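Right after this note come the structures.
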Structure P
Amino acid sequence: MKGSDDLKDKDVESLNEIVLSGVNNVYTGASILIGKNEKILYKNTFGTKDENKKLTEEDIFDLASVTKVVGTATAVMRLIDEKQIKLEDKIGKFIEVSRPKSEVTIFELLTHTSGMQAYSNLWQKYRGEELLKHIINIQPQENGYKCYEYSCLNFITLMKIVEEVTQKHFKEYVEDIFNEIGMGNTCFNPKNKDKAVSTSIR
């Protein structure tokens, strides 16, 4: 496929086979689009979006942790490009938090080298702003600083920094960026719930 503006039949057959194998064994549905140079080379949908409804190309998937890259990191890099923040800026410049977390940098949050633990169960006890406040105040692990550990807490902290710098709700700021670049269907909490694909069925 490299270097070509068209997909060969064998490539399409191979792709369909791989996706159908997943639909039959791993997930309920999938939506695929391949484009190059503003030209759509291939698009197709497979399976269902829940137990009964056939998946369509208009349906919306949950990005889950891809939000870290598509939403949060994009917002941070926009602010860096606008010279409102720097990679080497420390958390304490933007939000009130005690040491040593106040010394952690934007770069360390983005690269998961802040020393923050991977996850927290605080959501079981708190909600909304109260939950955010407690997460922001979690300190880095004693021996984790500068070591890589993937952590949701890094990006929750970045979200708070974006809000403090822009004085906008994170959702509003990120969706403004999406709309600027023609990603109007990429959003938080879509209004049309009928288009939302089930993440899991319990």
Structure Q
Amino acid sequence: MVRAFAPGKCILFGEHAVVYGHPAVAVAIDSGVEIELTESDSWTIEGMPFHSEKHPHISHILDDVFNYDGKPLKINIESGLFSAAGLGSSAALSNAMGAAVLRMMDANAELDSIKLARIGHAAEAKAQFGRASPTDTATSALGGCVVVSGEQVEGTEHIFDATLHTPEGERKWSVCQVDLPSDLDAWLVLGFTGIGSPT
């Protein structure tokens, strides 16, 4: 059995503009998604039969990223994030799944945050018909404060570049981080109306 956790995120600025290369600023939050994988006699997710078409994020990671051909897995998901609430639940799921499968296939593998961000972004794009910015997955994988834009923003530390071929053409982003002051005593209060909204 292996477990992996990935945090959710909150976008402070640039929620949808980032898809088109404009800047977005996001922070990781304490709540997130934990994945538990256990070898089993049959494929299940949350106690129900696993159907790949219903779980494109997970299927992409298993089949396309890792070419997993081991024993069937029992997949359990614990989430502290509301779905369709803008907290990056699917990105956290993708990142946690990527980390869990990596650990299952190689218990000594180093969990590289950039690699996990790329795996998560690819899974998000697969599930969203080729349209996904790397903001959610990068923030979840890197933690802290992340700035994503079409080019590096002055005053940030460049971490990696991301490219995605979308139905509208190729999109490119620069993924950067900003150091938050270590003595920053601040809280981010998030509200949720209970009404979900698709991305």
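Relative contact order in percent (Cα under 8 Å, 6 or more apart) was computed and gave 24; which structure, P, Q, did it come from? Answer by label: Q.
As an exercise: FRET efficiency 1/(1 + (r/R0)^6) of positions 23 and 95 (r between Cβ atoms, R0 = 30 Å, to 0.05), calculated from one structure in P, Q, equals 0.10. Which structure is it?
P
Suppose helix-only ellipticity at 222 nm (-39500 (n - 2.57) for each DSSP H run of 4 or more, over all residues; to 500) works out to -9500; of P, Q, which structure was it derived from? Answer for the origin of the read-out: P. Of the structures labelled P, Q, which one yields 10.5 when mean count of other Cβ atoms within 10 Å over residues 47-54 is computed from its coordinates? Answer for the origin of the read-out: Q.
Can you tell which of P, Q yields 3.5 when distance in nm of label points 7 Å out along Cα→Cβ at positions 71 and 159 is derived from it? Intermediate results must be reported in sequence, preceding the final value.
Values: P: 0.6; Q: 3.5.
Derived from the structure labelled Q.
Output the label of whichever structure in P, Q has the greatest value of percent of Cα pairs over 15 Å apart, for residues 63-126 alone.
Numbers: P: 61; Q: 55.
The maximum falls on structure P.
Please state which of the structures P, Q yields 3.7 when distance in nm of label points 7 Å out along Cα→Cβ at positions 79 and 151 is computed from it. Walk me through the numbers before you get to the answer.
Working: P: 1.8; Q: 3.7.
Comparing all candidates, it corresponds to Q.
Which structure, out of P, Q, was percent of Cα pairs over 21 Å apart derived from, given a value of 50? This figure was derived from Q.
Quick note: the coordinates plus some simple rules give every number you see, no bench work behind them. Bear in mind the structure is a predicted one, so any value in this text is a computation, not a measurement. Cβ atoms are built from the backbone, for glycine too; each structure is taken alone.
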